[in-house]
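Laboratory data are not the source of any read-out in this text; all were calculated from the coordinates shown. This one's a predicted model, so the numbers in the text were calculated from it and none came from an experiment. Cβ atoms are built from the backbone, for glycine too; each structure is taken alone.
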Structure I
Amino acid sequence: MEENIAWEVTYNNNEACVLKNVHDCYYAGFKKLDYKKNEKPSVDYINEKLAVAGWTLKTFKRMTITSSNWFSSIVNYQFPVTTIMRSLNSSTFAEEPDCFHDYFGHLPFLFDQSYVDLLIKLSNVYLLCEDDESRELVYKVYYYIFEFGVYLQEGKVKLLGSGFLSSFEQRERVLNGDINIKKFNVEQISLESIHKDGVVNTVFVLPPFDELDAEVEKLKLSVCTVSCY
């Protein structure tokens, strides 16, 4: 089956480097999901594994879901995923999210409570926003934490962003120092652009989860009016 071949090649291109360079909160979930290297996992298989953490998948053939519906799903512990697998020609980099990005890049983190608490909190802030400018800012904060966030540990980059975990090319760029790395700052994030092809040229070093939680709380106060509460 072509999808299984593409899964195997993409998996083998990513597993060793990811497990060497990923944030610690990834490992437990990765072990619990117990993916086969040579077979794209079924939705039923993943849902059975995720049930322990209280999550279920919300599937789409392509990621056509709006941001509002995406964050609404998250706060209901439904993780939106596409069931489309990238082609073999795109095994090192896919311009749009595919099931490898979702399954390998996102889902293992859902077993870590600190990660989940932050994801749920930020999703709720997005849903409280009353104008497009605020929504855009909150989405950018999400993007630069959960899609392309990094940590520094003893001077070495550790990856939290799922975009790095599922893309060999993007990961090599950040690990080799070819991407501009700045200290986490919401004002700076607001000035960044999000490219449709998924390529990033700047990322932000994240503080510990408790400090990120405090940053999200401040973000909530800045984007929400009194009527939000």
Structure II
Amino acid sequence: MKNIYLKALWVLSLIVFANTCKAQIKANQFNSWWYYSGTYQFNERFSTNLLYAWSRHDFVKEWQISKLGLSGNYNLSKNFGVGLSYEWAIIFPYGELPVPEKRVEHRFLERFYFRDKVGKFSIGSTIEMEQFFRNGEFLQRARLRAGFRFPLLRNDESRQLLGMSFFELIFIAMGGGQEATLTQNRIYGGFDIALSKNLTLGLGYLNQYIIIRPEIIENDHTLLVGLFHRISFKKD
């Protein structure tokens, strides 16, 4: 199953490269995304997550996206689980290829996820189906994600102090009687810095590649700064 996910992402990455070659208009832009992600574990199977993303264009000068999300996850087994999410997002006109006007999106997501360890690598992949409303229009897409984490430094108690993360996230437009179409690809690489036992700072680079039309491409270079907080309510 792991090989299937990796091969699928590799093929889709080639499609992204092909679109790059034939693009006639390509906007290269610089952004920064600032995240808070809180995960609250209630027992071995059930957890919730609260997310806020403050996304800025031209580093921090202008609004790009404001997003608030709430999700629940249920572990079916040690390696597999399912989840539901709701996201409220405001998209602002920004950059060289702006949307016509500020808009609000209500997003509903259903996901199936896989987690495992291979040596020191913690690997994972997620398949999400998304339905969202934009200016009264109903749209659908799929999100495919695969990535890994790797510890670089541990303390005497084997708790990770510094780690490395990588992921690729692909968006595919679906529904409406149309063929599935690749619309976006994100690739991230960065570091996980432990601030305390339950608090981690993520710092890295994200490339966001948006296919507006086959001949019009937005290529965003993004500094990603995330604060990840984990609280366990499990009874001993």
Check the numbers for FRET efficiency 1/(1 + (r/R0)^6) of positions 113 and 185 (r between Cβ atoms, R0 = 25 Å, to 0.05) across I, II and tell me which is largest. II
Work out which structure the value 56, 38, 33 belongs to, where Cα extents along the principal axes in Å was derived from one of I, II. II
Note: helix-only ellipticity at 222 nm (-39500 (n - 2.57) for each DSSP H run of 4 or more, over all residues; to 500) at -3000, derived from one of structures I, II, originates from structure II
